[in-house]
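Visitor: Dropping the structures in below, format is structure tokens.
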Structure I
Amino acid sequence: MKIILQEEVVGLGEPGKIVDVAPGYARNFLIPRKLAVYAVAGNVRELEHHKRRLERKRERLQTAAMSTAGRVNAQPITIDAHAGPNGKLYGSVTGIDIADALKNQLDILVDRRKIHLREPIHTLGTHTAELHLMGDTRATITINVVDTSHQQAAPAAAPAPAEAATEE
């Protein structure tokens, strides 16, 4: 009996695949659990229509991912951090910090789990991270980490010397 899988079934295949199984297995197990439907003409047409819709959606998402990758590759982001006198940070720059900087500086919203650092960022300077967007679409994020703790404040005006009070 031919059926169309609705969910992934171990040993049979992934959703959308048309497979041939024993009638009892289909009738008593797969169909009641909504893991499959009968492969009749209407269901096959619906499956083909669904596949075309998914393909168009995937193409739109791929185009958007390529556009985002171009923007991320073209512009570096700057992250302010507190560092000691030797340039070592008092913490580290994480994926959350990078995702926030992308949102604030480039107006790009990404999930922090899609940002992959080769090693944690613990020093000032320029670093890179990889952004996994969709499928094989990847972007390289250039991150400039700058120190905010040792910035020179504008010198305050020196107070006028107090005049000595003299009594006569």
Structure II
Amino acid sequence: MVSSFGATAPRTAKRLVEGSQMVAQPLHRGVAREAVRIVVDGVPQTIEVVRQERHLGGTQGFWVCPKCAALRSHLFILDGSLCCRVCGKLSYRSRYVPRAVARAAKLRRRLGGEPGLLSPLPRKPRHWSPVYYRRLIAELLQQEHVLRRILSDTIAALERRKGRLHGPR
């Protein structure tokens, strides 16, 4: 039996680095190897810090991941325990959001407009040069054209899939 679009089991939401609580990178000065005691959700945990010499002088500190024992710049707090990005199966938002979406949102914020493709753009502020304003508007139009093309390709693919599953209507 062929299932219809959307009838499969829902995908689990991806855990993203940007949405997780992060433990800051250790300081770059200190002894070669030391332990730091951190309290996570009321439970004290000890994490090792390893410092390595840099080729231009000085040292760089790395956390030792409590789960995989790899040297990491950042650790994350997930489900009450510390782990690195790999052990926590964290991913970056940029892997799932097209670059044009992020760029268009940034341009709209810079112009002072509301987020979204159909929201109106505000007038040029008095202190901006007309050339700068037109350049930002042209770049925004280019990014939104890319988004329109992505959306139209997605709709066309869904229409083709619908035709294959259900036959012509």
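Visitor: For distance in nm of label points 7 Å out along Cα→Cβ at positions 71 and 111, which of I, II scores largest?
Guide: II
Visitor: Assuming 0.75 is FRET efficiency 1/(1 + (r/R0)^6) of positions 95 and 135 (r between Cβ atoms, R0 = 35 Å, to 0.05) as calculated from a single structure, say which of I, II it is.
Guide: The read-out comes from structure II.
Visitor: Can you rank I, II by FRET efficiency 1/(1 + (r/R0)^6) of positions 87 and 143 (r between Cβ atoms, R0 = 30 Å, to 0.05) and just name the one with the largest value?
Guide: The structure with the largest value is I.
Visitor: Same structure, new question: Which of I, II yields 0.35 for FRET efficiency 1/(1 + (r/R0)^6) of positions 39 and 63 (r between Cβ atoms, R0 = 30 Å, to 0.05), as computed?
Guide: I
FYI, it's all coordinate maths here, none of it is from the lab. As the structure is a prediction and not an experimental result, all values here were calculated from the model. Cβ atoms are built from the backbone, for glycine too; each structure is taken alone.
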